[in-house]
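Just so you know, all these numbers are worked out from the coordinates, no wet-lab data involved. Bear in mind the structure is a predicted one, so any value in this text is a computation, not a measurement. Cβ atoms are built from the backbone, for glycine too; each structure is taken alone.
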Structure 1
């Protein structure tokens with residue numbers, strides 16, 4: 001996509017704009033498959049603060065540098081965070097949940113470009129976007145329960161995107177599924193070869209900027225209102241508290257350590 005200026009940001013999140021009013025926001029921790037930590041969450045908030053005040057913004061494109069789009073939470077960060085006090089964990093959960101909530105409620109269209117892995121919080125991010133284009137190498141998993149965690153802060157977006165029935169399967173089993181299944185359940189709108197990912201997304205962006213800006217914005221906001229897709233502050237606070245409490249649990253400590261130590265968690269008992 002043509003850019004007007006070089007990407008700027010806090011290092012873990014970059015953003016740039018072109019002459020059409022299209023902003024590209026890039027997750028930039030490729031060395032850990034764009035797993036999120038406090039810096040990335042802060043960078044997303046910085047980007048949305050800027051986008052919220054940008055005159056002439058038409059479309060936001062979200063992508064990830066490297067082989068994978070987004071690997072969910074950085075479990076080393078999660079493990080360290082869980083050892084902090086209750087308020088620190090509530091604050092972290094609130095910041096994380098609010099980043100996805102703000103993305104979901106941006107008044108302009110959002111387009112996600114997904115390659116490789118999209119796990120945990122990454123599935124919440126794409127569920128919060130209006131259009132999702134995936135490369136044919138993309139694969140997905142709602143992984144929190146595997147590590148003794150819980151994805152409550154993205155439940156609203158997940159249920160809206162793929163429906164309760166699919167969340168009840170994939171958030172409980174944490175199994176991986178490919179782009180074809182993701183398209184069938186509603187995560188993904190279009191699949192293309194990896195080398196055509198940007199070009200395929202650009203066709204969608206071009207269609208969006210062809211349309212009247214105010215009409216597009218109003219259409220998005222009213223369809224979400226009709227679908228009751230805006231989360232109340234009371235419900236959001238409840239989900240944040242549950243998310244924070246779970247992170248400080250014994251299960252979360254064991255689950256994240258099992259990942260870091262590359263072993264099965266103690267609660268796993270194979271059939272044979």
Structure 2
């Protein structure tokens with residue numbers, strides 16, 4: 001029996017009414033032209049739309065996404081399975097909904113035993129929900145496969161990426177990946193920009209293991225290092241050629257507090 005996911009951060013991270021959140025995300029996406037090449041991976045932040053919506057909107061407006069998107073986010077709550085797939089039903093937003101691609105989810109679950117059909121990891125997790133209003137505004141018919149990535153072992157993330165790539169290839173499906181991640185948390189604006197750039201340099205070099213290592217070595221508190229490591233492995237297996245930093249900002253750009261900021265980056269890999 002399929003099960004829909006109710007929104008948990010509407011009214012906090014974004015407006016609780018469809019006309020309001022839609023107006024906000026459309027304003028954040030305005031003025032950007034969609035790229036010509038299919039996006040293999042887009043990484044966007046998931047803070048409140050007032051903070052990181054500009055970076056997320058600019059990036060997703062430019063991304064040329066497939067009709068089904070693999071959504072990879074961190075597991076902030078620690079609940080549920082290490083690689084948790086929401087297998088079916090819909091993800092609800094105030095006044096709207098996005099369908100889960102149950103057929104593709106089932107194929108991925110069959111292909112990689114480390115993936116688990118698990119809703120618990122997603123029930124209180126905000127990272128993917130905050131991105132959905134942008135995806136819905138871009139294409140209300142888009143289908144999603146939400147995966148909460150909490151397995152800290154880089155070889156397991158690489159292995160899962162290989163199995164996902166095999167399953168997609170066997171089905172003849174091309175699927176864009178959207179990774180939800182903020183960058184470093186709660187250092188000064190100056191320090192945050194420096195260390196975030198070190199992580200972004202490895203992303204722009206399409207080097208998932210170097211990226212994972214750099215985040216660990218420099219103690220960069222980037223919440224989505226695990227989904228991004230998995231997503232980059234997958235993009236590379238599928239022939240990624242270039243990565244571009246579309247936008248970067250910190251929370252200090254919005255609230256003026258430069259002493260303790262969160263970094264936000266928008267990246268597209270083609």
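At-a-glance table
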| quantity | calculated |
| --- | --- |
| Structure from which -15000 was derived, helix-only ellipticity at 222 nm (-39500 (n - 2.57) for each DSSP H run of 4 or more, over all residues; to 500), options 1, 2 | 1 |
| Comparison of 1, 2 by mean count of other Cβ atoms within 10 Å over residues 50-57 - largest value held by | 2 |
| Structure from which 19 was derived, relative contact order in percent (Cα under 8 Å, 6 or more apart), options 1, 2 | 1 |
| Read-out Kirkwood radius over Cα pairs in Å, for residues 90-249 alone, computed value 16.3, structure in 1, 2 | 1 |
| Distance in nm of label points 7 Å out along Cα→Cβ at positions 10 and 34 - highest-scoring structure of 1, 2 | 2 |
| Origin of the derived value 57, 39, 38 (Cα extents along the principal axes in Å; candidates 1, 2) | 1 |
